[in-house]
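FYI, it's all coordinate maths here, none of it is from the lab. The model shown is predicted, which means the values in this text are computed figures rather than measured ones. Cβ atoms are built from the backbone, for glycine too; each structure is taken alone.
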Structure P
Amino acid sequence: MKQRIVTLLTDFGLADPYVGMMKAVILTRAPQAVIVDLTHDIPPQQVFLGALALRSAVPFFPAGTVHVAVVDPGVGSDRRAIGIATEEHVFLGPDNGLLTLAAPPARRQEVRQIANDALFCHPVANTFHGRDIFASVAGHLAKGCSFDGIGPEVSELVELEMPRPMRVGEELVGQVLYVDRFGNLITNFDSPSLAHFAGGRLWFRIRGTWIQGLVPTYAHLPEGTLGALFGSWGLVEIALRNGNASHCLQASIGDEVVATKQNSQCGRN
C-alpha cells in the first residue's frame, strides 16, 4: 500500500505522552503512514499562531498529505470537528479557524464535518479529540478511506484572516505576528504591501528603534546589529545578527511595526 504523509501540529509540547498517543492511533490504523511533526510548541490555546505556522509549512508537502492540527481550547464543547479537502491536501482539526489560513476559501474543494463515529477511537474522551477523533480519522484516511466518508458537507466555517498592514498617511503600520525560537520578529509585511516604497529609502520603526532598509540575509548584518529581511515565510523579519531581536527590543507579538520612507528621529539601528 502506498505510504501517505500525515503531519501533526499541536500545542501539546513533548513533556507529556499526548503526541505519542496520537501517533500510536494513526499507526494502528495505517502502519505504512509517514508521520511528520511540524511543531508541538505552539503556545497553549494560541489558535492564530498555530494557523500561521501551518500556513507556512503546507506548501512544502507533496500532494496527498493529511495535515492534523490541534490547538483546541474549545475541545468538548459544541464546536465542530472538520475536514477540509483542497486539490492537493486534506486538513483535519477543530472549527476555530486553525485550518483556514493554510486552506483558504479559494483553494477548498470540500468541507465536511467529522461526524462518522465509526472512524473514532472509543470511548471518545471529551478532553482529547486530538487522539480519539482527529488522529483516528487521519489514520483511516492514510489507509485509504475516502474523504466523503468522514461526515456531511458544511458550508460555513469559523474563518481567520491574515491582518494586513494599514496605511496611515505616508506610513504603513503593521505588527509582529510571531516570534521564533531565535527571537526573530516575524511581521505582516509581505512584498506586495511594501511595493509603495519601491525605489525609495525604506525604514522600519519598532519600539522607538529605527532600522534602515532590507538586507538579503542575516549574514549581511554586522555582528550584534539589528536589521530587516524577508524570511523563509515570505514575510519581513526583524532580526539581530547572532542575537535575539525580541530580547534586544523587548518586543513581542502584537507590537506595532511601521514602514516609512523617512527617518526623522533616527535612533539605535
Structure Q
Amino acid sequence: MSDEPVLLIDDPLPGVRRLTMNRPAKRNALNNALRGAILAAIQAADTDPAVKVSILRGAGPAFSSGYDLSANNAVDQPYYTAGGPGQWARHVVDGWFRIWDMAKPVIAQVHGYCLAGGSELATCCDLVYVAEDARIGYPPVRLMSPPDNQFHPWLMGLRAAMEMMLTGDAITGTEAAAQGFANRAYPAERLEAEVLAIAERMTHIPSELLQINKRAMHRAMEAMGLRAAIRAGTELQALAFTTESSLAYRAQFKRDGGSVRNLLSQRDAPFKDYRERE
C-alpha cells in the first residue's frame, strides 16, 4: 500500500485553494478514503477566511475514472447515509450535494478521462473547465445502471443527455463545453493557466457576495426541481441493480484489478471505446 496521501493541497494564488486527487496509477478512482479527503478539504476551505474559491483536479493522466470497483465501498464510508435498498446511490448523491451546498465556489479542472463517478463529482462543482481532448462519459449504463447522480438532462438538455444515456458513449471536452456539461474547453497545455486565471478573477469579488451569487444560481435550479429529480433518480439507479442483466454482470466482480479490467473490456468491446479504444 502506498504511503502517498490520496489528496494533495496547495494554495497557488492568494485566496485560491487547490485540491489534487493523488491516485494517478488508478486514474484517481474514487475509493472511500479519497472521497472523504475531498469533502473534508473542501469543508476546511469553506471555513477558512483566507480562501475564496477552490479548484479540484486530478494528478496523472486523468481527472477521475470513476468509483473504485476494486475496493469494497460499502465498508468505512466517510459519512452516514440512511440504509436500505439504494443506500449507495443515496450515499454518493448526499456527498456530492455537500459540495453543491458549500458557501464558496468550487471549480473542476478536468483532463483525460472523467468517467462515471468522476463525471458526477465534476458536475457538482460550480464551474467546470475541461481540456479539449478530455473524454467524459458514463459507460456503466451499458451493463449496470444509470448514474447515481443523474445530472445529464439538467446540464445538457434532453437530446444530448438521452444520447449519452442510451449509448454510454463519451464526449470530448470540446463537445462537453458546446453541450453544457462544461463552461469552456481549452488545449490541455493551457488548461491549468486558464483555470487559475478565472479563479483569480473571482477573488476580486468580496467573499460574502461571491457566496450569495453562487447560492442565487443554485436556488433557481432547485426551484425548477433539480435536487428533487436527482434524489428521485437514486431510486431508479437502485431499481436497475435488481435487473437480471445487472445482477449477472456484477456477480462476476472480484475485488482485484484483473477481474475489473476484464469486465470493463467485456462491457466496452462491442463499442470499441474506453479500454478497448486504447
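With respect to mean count of other Cβ atoms within 10 Å over residues 26-33, the largest value across structures P, Q is given by Q.
When distance in nm of label points 7 Å out along Cα→Cβ at positions 162 and 194 is calculated for each of structures P, Q, structure Q comes out greatest. Taking Cα extents along the principal axes in Å, for residues 82-177 alone from the coordinates of each of P, Q, which one would give 39, 36, 23? Among P, Q, the structure yielding 39, 36, 23 for Cα extents along the principal axes in Å, for residues 82-177 alone is Q. Here log10 I(q)/I(0) by the Debye sum over Cα atoms at q = 0.10, 0.11, 0.14 Å⁻¹ was calculated and came to -0.57, -0.67, -0.94; which of the structures P, Q was it taken from? It must be structure P, since only it matches.
Of the structures labelled P, Q, which one yields -14000 when helix-only ellipticity at 222 nm (-39500 (n - 2.57) for each DSSP H run of 4 or more, over all residues; to 500) is computed from its coordinates? The read-out was computed on structure Q.
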